[in-house]
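Chemist: Dropping the structures in below, format is structure tokens.
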Structure 1
Amino acid sequence: MRLAAELQGRGVAVGGVVSPRVVVNGVTIGYQVQDLLTEELAPLCSLTPPGIRFRRFFFSPQGIALGNRALARAAERAQVAMVDELGPLELTVGGFAPGLSRVRAAGIPMIITLRPELLEEVQDWLGLPEDVPTLLLA
């Protein structure tokens, strides 16, 4: 969120999604999804049903739809698209995969957060060269 705000403050049109954690008593119980262009916010996933089960979370079809709409909007209106976070669900062509495809086809720069162990798989999935700029945070 801070990077998006910094870029927006410099006049860059930033679109895409961020997925803030939902924490209760220090424990992550889910995530929300927020459209960076409209600021619309919806539940993305939680540890409990309802939703589509993927690994330990139940994903909201409405939250996934919001994320894909946000990415489609970014492909049309933004100078930079952010995706927080691209994970195993997208690599199975679920989650935000359709929206990511739209952004990729639009050819605008992307800023993507992901787990370090997924870097090579994501590069392959998106067709990115090995020398694409990356920043690994510890």
Structure 2
Amino acid sequence: MIKLNRTNLIVCGSPRILPFVGQVLESDPNLGFRNDDGGWYLVNHVTGEEYRSPANKGEPFDYAYVGRLPRPDGRGSFLYLAGIHALGTKGAGRYLEDNLDTLYREVKTRRFSVLIACKYDPKTHEILSTEAMTPVFRNEGVG
């Protein structure tokens, strides 16, 4: 089991694999995961828009959640990266790598979330591009 109550923690993996992290993710009022008969997908709670992975239909494209969530002990936060599929999680890491400076200037150490899209090479699984699909939501003081 992952100990969420520690400093400098980064957790990677969907709530399908890490259901206890999914419970913490429910504190985000703006973005989240859901599942139904069609599988797991991301949802923008603000607009109601659903993001189902084109990878389910064989397209080299996926969506992911990037955010800082509250630790269960209430004494800090942890960074959470979760794609609908593994390549979405890899894309979330790439998005963070490419946008860390800008993201840090915008949110510093406060809670936030953003939904990203990534395109990858279907043969090599190399991430080709990432982009934010939502604004960076600031979730400080929520939940």
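Please treat every number below as a calculation from the coordinates, not as lab data. Computed from a prediction, not measured in an experiment: that's the story for all the values here. Cβ atoms are built from the backbone, for glycine too; each structure is taken alone.
Chemist: For relative contact order in percent (Cα under 8 Å, 6 or more apart), find whichever of 1, 2 sits highest and give me its label.
Modeler: Comparing 1, 2 by relative contact order in percent (Cα under 8 Å, 6 or more apart), the maximum is at 2.
Chemist: Where does the value 17.0 come from, among 1, 2, when mean count of other Cβ atoms within 10 Å over residues 67-74 is the thing being computed? Please list the in-between numbers first.
Modeler: Working: 1: 23.2; 2: 17.0.
It was calculated from structure 2.
Chemist: One of 1, 2 was used to compute helix-only ellipticity at 222 nm (-39500 (n - 2.57) for each DSSP H run of 4 or more, over all residues; to 500), and the result was -10000. Which label is that?
Modeler: Numbers: 1: -10000; 2: -6500.
Here the read-out was taken from 1.
Chemist: Comparing distance in nm of label points 7 Å out along Cα→Cβ at positions 3 and 35 across structures 1, 2, which is largest?
Modeler: Going through 1, 2 one by one, distance in nm of label points 7 Å out along Cα→Cβ at positions 3 and 35 peaks for structure 2.
Chemist: Another question, if that's okay. When you work out distance in nm of label points 7 Å out along Cα→Cβ at positions 27 and 59 for each of the structures 1, 2, which one comes out largest?
Modeler: On the way: 1: 2.4; 2: 3.4.
Top value of distance in nm of label points 7 Å out along Cα→Cβ at positions 27 and 59, among 1, 2, belongs to structure 2.
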